[in-house]
1. A value of -500 was derived for helix-only ellipticity at 222 nm (-39500 (n - 2.57) for each DSSP H run of 4 or more, over all residues; to 500); which structure in 1, 2, 3 was it taken from?
2. For which of the structures 1, 2, 3 does the calculation of volume of the Cα convex hull per residue in Å³ return 133?
Structure 1
């Protein structure tokens, strides 16, 4: 096992756990953690970093002092809230920065944390580690980011020591990690396979100005292409509600789609042709190497490669309700009123978020229906 933060090279799991357990205690909303996260946010928002990794700018905004204060305000109440203890985080390799959100909120709750990064993580996660240099020694004593290849003994030791284990990834990953026992009092917070899609009101699109339509497509581009469309909140298809797909939407998206890596361009074609071969798609269109559009009766929830977008048509949001499944997480939307969306949400069997185009990948303290800061604390009852 190699310790990435604070940088220390190879380390034995028993020694790491001893160091973290002996670290000075932190409080919920500890000012030292707040100051550390604000400095970290500033480093992420530096122009050079934000240009190279636009998704880190969203992370930087999430960790601004005002946003942190708003998150902590959600805990206001008469209850005495204390840290849970030691939290073990296992984020996915395909979304480089997701670990920072849960780790930052857990640290804000005063917990000791161990984050295991996959050896396959690269790119943005390396930039995150570079930005973590300015840290209070008291905070650093209780926070660890490590990496290791599959090692059941290490995972078992970290799981057994945890008061809370946070598992991100597919269903298979969650099942595999649940084989490692927790202490009787501990529990898992899981984020398994999820899928997401978009909805566009045909009437709302027609009403919108040219500038509004272009801004919507720019937001949709970010939702799709950040993280190679592999994040749980990345939309994989669009339902047009009340009318046919607008040709302008596809042409605008094609004009601003980022050029893919060669391997991803191949995956784009392979995924699209696979759906066509299965008889699911009624029409397929290639707009350069970056964007492939499929016309399908329903959204395809499987990952087909970055830039593969299905387009489907329904007459109303009510017609869409039975097509939604519990696995669905985020619906990005354009052209609907708040009343329409609220009525739609009340009828859905799944879905935890309905957000505007461009907001799919903006993390929030409430995620997958969990109020994360609340989950990272425990309530102590004091009566006199």
Structure 2
């Protein structure tokens, strides 16, 4: 088989270490089939499913259930992130050793902070023993700002939890990965921890690299309080956006992770108050990151690394490489191709995104998953050839 990749970039299949596939329990938002199809359309060949299904992935039996559904319906590789606490309740610990034995690649109560420092310290000690990182959702639930356009945690609250967990790593060891970094102070703290030799890594979401809380609302055609812009962490001030971009460029943040969070249309209506948190992300991550390449804040090599080998290295995944002998997971994209996301063009079952109607540049033409070619380039660009 010959692929016509003229004018395209060929790179490892993209790797997303933070995504919500909504299985089990929320098939009205996403299914394994629709979510992994959207991932492949966005160039991803490996994604990590967070634990907050219903019921949560907090036991080996539930890991097995998720893996069985992926085996049946999945279009790409799915790694499982197990829960830190039973039922994501923040108190009783899950059986971390059993989750690791069943194949979990990380532990996280994503969506919920682990408020108990004693429990977090135990999880970090276990992370070192088991060889899997703890992915931390850094929020203080008492640090909200009810008057803000997006009423959820403040930068002070995020930084306080980042600082607490870094100190726990300093005292007790362990591997800490900080999810969806969104504030300038958080970047500063993470950089200092890395300079001190601590095992601390971090990710940023594409929307936190692109949008600020109020400045970008007019260009999106949305009022600042529109529910379509509601996400946690919230969209921040422009100085925070610039700090997160700089952290990504400097390598303090070595992964871009989508935080793919599909919701039904009805859940994003009615303004900030009742709207659900989150955006779809699989199909938009690459073109949004290419914006930073075009303005000179990242090189193309850096952008690809943050979507491939960076996240793969963080979670120890067999992915993100084109080395000889590795799995044939490949993304082929046209960096100049223009397209516009709409409810009709997005593959995800849910279409919740603040980027509807925006002209984006960069489109995946082929995703090769373990040697299987998924073509989005039209029949003219893919031709079979016999050796």
Structure 3
């Protein structure tokens, strides 16, 4: 955004918006742009500098129900109520792939932070998981829920997938081998939304006609806390430093809750806008609200701009030249574990020493404080089954 002001809402300079409710929305990395999918089956791409829609295309003959953007901002994925999953080139807006993957509406599309895996959830009770490594690409179905799956999200380390369903359960899947690592269950709950803390140490989920439920995963017995909303919830998100929960309600209330106590932060905001969908930018500076009137609204989270961010580096094994002069001259190389991470605010790429990784580092470009997740420091942190 280069320090420019975020428009109060994106309809200020538009002659037209969606032809019906906005059903899903998402941000590109580093607030490059945003996208929205609507009941009219169209995708609108929005320039966040000017507040104008720069592109519009018909993605489906039926209403769209899910949308996501790849970490490199090159691909936009959409899902519709007929179960079709499509990939679009974010620059040309031309279709890259379209496939019928579910028998009922797609309720969610998720992409892993490293960009090498993505998943869909559906009312048909199943998930589909894709992954690629080099030239190889695989697709697998995940089954285990007894009712419609209402959404999915990758764990911050990209190695696990969380799904939530109308059967009252949330399931944590190990993506490499497609098995269930843990199940959280609340009898009678029909989960509609869920959020994972950026450090992987907490989880929140929303019932269709009931409370927001919070799990502190650092405690051995995983006790739950509940918070009762005034009206239905359209989205729940953790702040970049995992200290605040942002709740978006059906009439555009923005409510902040402290973690883990769930105490309400003073200054509840009421936008008085009927909202169907919501999304939070990667660094937490902005929340997008998809209105029933077909308009996409933006609200700047000014108080979150200075918060530190959790990052989970990606890991690769690469061939590196030996340090000695003789070894380099002779072309000698050795396999080495390489950790890389990028700043969610400015995109600056860092290479870390796996043996000397500190819990925090400062971005040399934008000076943001970056916290390395526990996955980097201690390996995978997974609730016991």
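1. Details: 1: -11000; 2: -9000; 3: -500.
Computing helix-only ellipticity at 222 nm (-39500 (n - 2.57) for each DSSP H run of 4 or more, over all residues; to 500) on every structure in 1, 2, 3 gives -500 only for 3.
2. 2
Read the figures in this text as sums done on the coordinates, not as results from a lab. As the structure is a prediction and not an experimental result, all values here were calculated from the model.
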